[in-house]
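**Student:** There are structures below to look over.
The numbers here are math on the coordinates, done by the rules we state, and not lab data. Model, not experiment: these values are computed from the prediction. Cβ atoms are built from the backbone, for glycine too; each structure is taken alone.
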Structure 1
Amino acid sequence: MKPHTLSAFDRDLETIRLAVLTMGGLVEQAILNASRALESRDEELASEVVQGDRTIDASEEEINAQVVRLLALRQPQADDLRSAVAVMKMAGELERLGDYAKNMAKRVPVLIAAPTVEGAASALRRQARLVGQMLKDMLDSFARMDTALARDVISRDVEVDDMTNALFREFITHMMEDPRNITACLHYVFIAKNIERMGDLVTHGAEQVIFVAEGRSAGPREKGHSTATIAVPEE
């Protein structure tokens with residue numbers, strides 16, 4: 001009876017893991033599309049990202065429901081319980097990533113109407129591409145329980161932090177040089193900070209991979225230069 005129970009648990013958990021990977025693919029595409037819409041000033045593509053977030057939200061709800069059913073039916077213990085809980089946390093982090101992509105897309109119409117700040121949108125797209133690649137690699141590490149790749153993802157978050165700090169300085173310079181840039185640059189500051197938070201969420205996902213695979217915390221991680229001296233209110 002016990003081998004049958006474990007086999008059933010593994011089968012059910014693998015189904016949920018595949019759903020998480022599918023959700024992750026949707027989030028990865030949302031981030032890339034939102035940043036592309038920002039750079040190309042494509043309001044239609046931005047709208048698609050906003051509307052697509054409903055699918056991401058629904059995916060998280062379904063994954064959570066599946067995990068709850070799994071816990072109730074299989075009553076896993078120790079390592080199996082850790083895996084099930086980690087999957088639920090991963091889905092939550094992906095949902096928040098989707099929200100940040102949606103928020104980026106929602107700013108596109110406002111920025112289209114504002115004066116163009118040379119190079120700002122392309123710089124933010126580069127920042128988003130970096131996070132998008134981190135997300136892709138994090139999902140790969142999750143699929144294979146590859147802790148070396150997960151640790152590599154964690155190490156790259158410093159680059160995201162440093163890029164955010166550099167962008168903040170650039171946007172402040174634009175605002176000081178021409179007050180007409182203030183509205184657009186404030187939106188760009190919000191977007192840059194949100195992309196930085198995306199990097200943190202991806203890093204948390206990589207830490208979950210290490211926790212599941214090794215049964216211990218990934219430990220402290222290096223952080224880039226702080227942007228704490230610039231007030232950026234929560235959305």
Structure 2
Amino acid sequence: MSSQKTSQYWFDHYQTNLLQKRVDWNLIPNLTNDEKEKVIKSIQAWQLGETSDGKHLYKAAEKYTKKNTDELYLKSIELFIKEEQKHGENLGKYLDLNNVERIKHNWGDTLFRKVRYFNTSMELWTISVITVESTAQLFYKSLKDATNCVLLKQICRDILIDEAYHIDFQVERMQIILQNNNYLIRKIKSVFYFLFFIITSVIVWFANKKVFTAGKNDFGTYMKKMTLKYRKTLGRKKNGI
């Protein structure tokens with residue numbers, strides 16, 4: 001996006017987008033046994049992650065909003081969380097149609113949940129969301145390309161459309177948060193943000209390497225794409241980092 005949008009814009013966007021129906025649930029899933037072996041465990045893990053209640057993110061946004069008097073931003077965050085939960089429900093329905101259980105525990109999700117319990121900073125939340133959403137873009141693109149199931153492709157395409165807006169929403173907020181930081185502080189933060197982004201990217205690849213590989217993203221290709229995503233998001237010059 002070429003110019004920064006207002007919180008009113010994002011609130012209106014999320015309200016409208018939540019009404020979009022891009023998945024035809026009359027379709028029957030047709031994963032082969034080989035495809036199931038490659039993708040089902042990752043679908044289970046991402047389904048669990050996408051169904052978070054978002055209460056810790058909401059609390060951080062609420063704390064941030066009180067200082068910045070931007071109630072529409074808080075309402076936009078609430079709708080953002082609902083959109084993520086929609087992704088989780090769609091993945092859950094897909095698992096149900098394949099007679100596969102929705103898991104309740106996953107090491108990656110557990111680790112992320114423990115970390116966020118202690119995070120009340122909107123800046124750190126925004127960094128985390130940008131990072132996870134960036135890995136999600138490559139994950140769902142790989143998942144879409146990993147099978148011939150039309151229903152799964154529609155679910156992934158719907159999520160990918162949403163994620164593109166999610167990243168712009170979060171990157172714009174990061175610009176606002178960082179605008180009063182001096183040059184030295186921004187440079188110090190840039191080192192931390194880059195390391196966090198890359199380390200998280202590596203963890204996500206190894207946790208889902210069957211899907212990435214099936215989607216024609218080996219480790220080298222994946223990391224090149226993630227590095228480019230960093231440059232386009234947290235590495236944007238107008239972010240000052």
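**Student:** Have a look at 1, 2 and say which one yields 2.8 for distance in nm of label points 7 Å out along Cα→Cβ at positions 103 and 127, as calculated. Please report the intermediate quantities before stating the final value.
**Tutor:** On the way: 1: 1.2; 2: 2.8.
Computed on structure 2.
**Student:** Still on this structure, I have one more. Suppose you compute FRET efficiency 1/(1 + (r/R0)^6) of positions 39 and 175 (r between Cβ atoms, R0 = 25 Å, to 0.05) for every structure in 1, 2: which one lands on 0.10?
**Tutor:** Working: 1: 0.80; 2: 0.10.
It traces back to 2.
**Student:** Of the structures labelled 1, 2, one was used to calculate Cα Rg over 2.2 N^0.38 Å, giving 1.01. Name it. All intermediate terms of the calculation are to be shown ahead of the outcome.
**Tutor:** Details: 1: 1.11; 2: 1.01.
Comparing all candidates, it corresponds to 2.
**Student:** State the single structure among 1, 2 that was used to calculate helix-only ellipticity at 222 nm (-39500 (n - 2.57) for each DSSP H run of 4 or more, over all residues; to 500), giving -25500. List each step's numbers first, then the result.
**Tutor:** Numbers: 1: -29500; 2: -25500.
Considering all the candidates, the number was obtained from 2.
**Student:** Next question. Once distance in nm of label points 7 Å out along Cα→Cβ at positions 87 and 215 is calculated for every structure in 1, 2, which label goes with the largest value? Working shown, then result.
**Tutor:** On the way: 1: 2.0; 2: 1.0.
With respect to distance in nm of label points 7 Å out along Cα→Cβ at positions 87 and 215, the highest-scoring structure among 1, 2 is 1.
**Student:** Turning to a different aspect of this structure: For which of the structures 1, 2 does the calculation of distance in nm of label points 7 Å out along Cα→Cβ at positions 47 and 95 return 2.7? Each step should come with its number before you reach the end.
**Tutor:** Working: 1: 2.7; 2: 0.4.
The correct label is 1.
**Student:** Between 1, 2, which one scores greatest on distance in nm of label points 7 Å out along Cα→Cβ at positions 7 and 183? Please report the intermediate quantities before stating the final value.
**Tutor:** Values: 1: 6.6; 2: 3.2.
Evaluating distance in nm of label points 7 Å out along Cα→Cβ at positions 7 and 183 on every structure, the highest lands on 1.
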